[in-house]
Structure 1
């Protein structure tokens with residue numbers, strides 16, 4: 001029953017995210033909001049909605065390890081599993097802007113994330129505010145210096161015939177499914193952890209994190225099938241940055257996160273930081289400025305070791 005609850009919870013989260021994304025996107029097109037603004041806000045928020053709802057709900061219900069483990073595991077899944085699968089399916093060309101902006105910003109945010117948690121084994125409301133300030137600075141940087149790189153525009157449909165009634169329906173149903181999915185998922189995860197005699201941290205870093213990374217994986221694969229060439233390392237890095245400073249920032253402001261399982265800090269976070277640093281040399285070796293099958297295999301192997309050490 002626990003596995004069924006987790007599967008149902010993830011299904012509701014994914015469908016809720018899709019409904020929320022479609023409704024919000026239709027509303028933005030209807031209101032003629034600039035596309036690059038939509039890419040920076042609605043697209044980023046919608047794809048991270050499952051992580052946000054699960055983390056906030058977990059913190060409120062007294063399971064902080066679920067809240068943080070979900071983000072750490074999702075970040076590793078995005079850069080190791082999702083990027084690895086995409087690279088194996090089709091090579092990804094790396095632009096110079098990656099090592100000029102994307103990677104350095106990710107490293108700064110990752111180290112900030114790590115040291116703030118490592119210092120006191122918790123994230124307070126003040127630290128949450130610091131994360132949100134960094135998020136605002138990141139968005140301003142994108143708006144004024146990088147808006148030409150917002151590639152989600154190619155996925156947008158200019159269909160302005162969607163009625164406001166349907167838009168309202170999509171947003172309300174999407175929000176409800178996200179709430180329902182998080183409720184079912186958290187209860188199933190906690191029950192499973194108790195029955196197996198493992199911590200909530202292990203379940204969140206592995207099963208829940210994999211599930212909440214499915215939207216990024218499915219979006220990437222669909223884009224490849226449609227022969228879209230705008231899937232880049234930068235897209236996944238941007239998602240990770242939003243998760244670390246946006247999702248956790250909002251979560252810790254609403255409910256401070258106190259870490260009880262030190263394995264999350266002393267092991268999982270170290271793996272996440274190591275992966276962030278590993279990405280740069282993989283850009284240059286063995287294939288310069290390209291992620292190919294060999295790099296994809298290395299990343300998948302990293303993810304397998306990351307998960308296998310938990311059990």
Structure 2
């Protein structure tokens with residue numbers, strides 16, 4: 001095997017197009033771009049286990065109680081969105097909801113309050129333990145190790161989770177069989193079309209930005225996807241009827257970056273600007289910090 005071929009084989013396959021050709025890291029970050037489809041890969045971990053270890057002690061970090069309070073706001077907001085936008089696929093005597101990467105379980109607890117039968121999977125052992133203490137049926141561990149809770153499910157959600165996973169395409173294929181015919185999958189994640197270039201620019205001007213107390217609001221996890229990438233992943237897993245929604249900022253300030261008031265103002269500005277630009281372009285632009293997309297399993 002040629003040296004170039006060996007080096008290429010050592011790189012991961014792009015989860016969207018399957019390519020192995022990546023750009024060099026965009027200094028001073030570890031971000032690489034797929035040369036075929038533009039997916040962003042954060043080359044920061046040598047293995048799935050190394051990447052997952054970043055999230056195994058999330059609940060033990062300082063301020064976890066504060067994060068739980070903010071998480072409850074987010075979970076309630078997410079469930080209200082589900083009720084408003086996805087009422088048709090959730091119609092029935094009993095709604096069943098599975099949340100992959102459920103954290104402290106705020107979304108599931110809110111869904112349960114509304115009469116749904118719920119279950120989840122959570123990598124962080126402490127987060128999973130808190131969910132079980134609240135009476136939630138939650139498996140602890142990686143989705144690739146624990147497997148998918150037995151369905152069928154009316155709704156499966158990946159709230160800011162899919163781009164963390166080592167193999168997002170495999171995760172969606174794993175989930176697809178347990179979704180009820182006519183059921184829905186919801187995926188929300190960072191919009192890398194915005195976050196990745198901002199991350200590079202911020203890191204290059206980090207010293208000046210820090211001196212001016214300008215926070216880094218960009219975020220790129222294991223992978224960076226744009227709206228088109230999420231579409232391809234969902235279609236490849238066998239889902240249909242895709243709908244793209246404005247990926248507006250969630251309530252609160254879970255990262256404790258701006259403070260409650262500052263976050264409220266900043267997120268309000270982002271929402272107004274995003275909706276204005278999207279409207280002026282008749283939907284051709286997607287200037288939102290997150291991607292929010294749903295798909296359905298054929299009946």
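Every read-out reported here was derived from the displayed coordinates using simple, explicitly stated rules and does not represent laboratory data. This structure is a prediction, so every number in the text was calculated from the model and none was measured. Cβ atoms are built from the backbone, for glycine too; each structure is taken alone.
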Revision key, fill the gap. The value 19.2, 60 for Rg and Dmax of the Cα atoms in Å, derived from one of 1, 2, belongs to structure 2
Check your understanding: When helix-only ellipticity at 222 nm (-39500 (n - 2.57) for each DSSP H run of 4 or more, over all residues; to 500) is calculated, the result is -22000; to which of the structures 1, 2 does this value belong?
Key -> 1
**Study point:** Comparison of 1, 2 by distance in nm of label points 7 Å out along Cα→Cβ at positions 115 and 171 - largest value held by
**Key:** 1
Review point. Given that relative contact order in percent (Cα under 8 Å, 6 or more apart), derived from a single structure, equals 18, which label among 1, 2 identifies that structure?
Key: 2
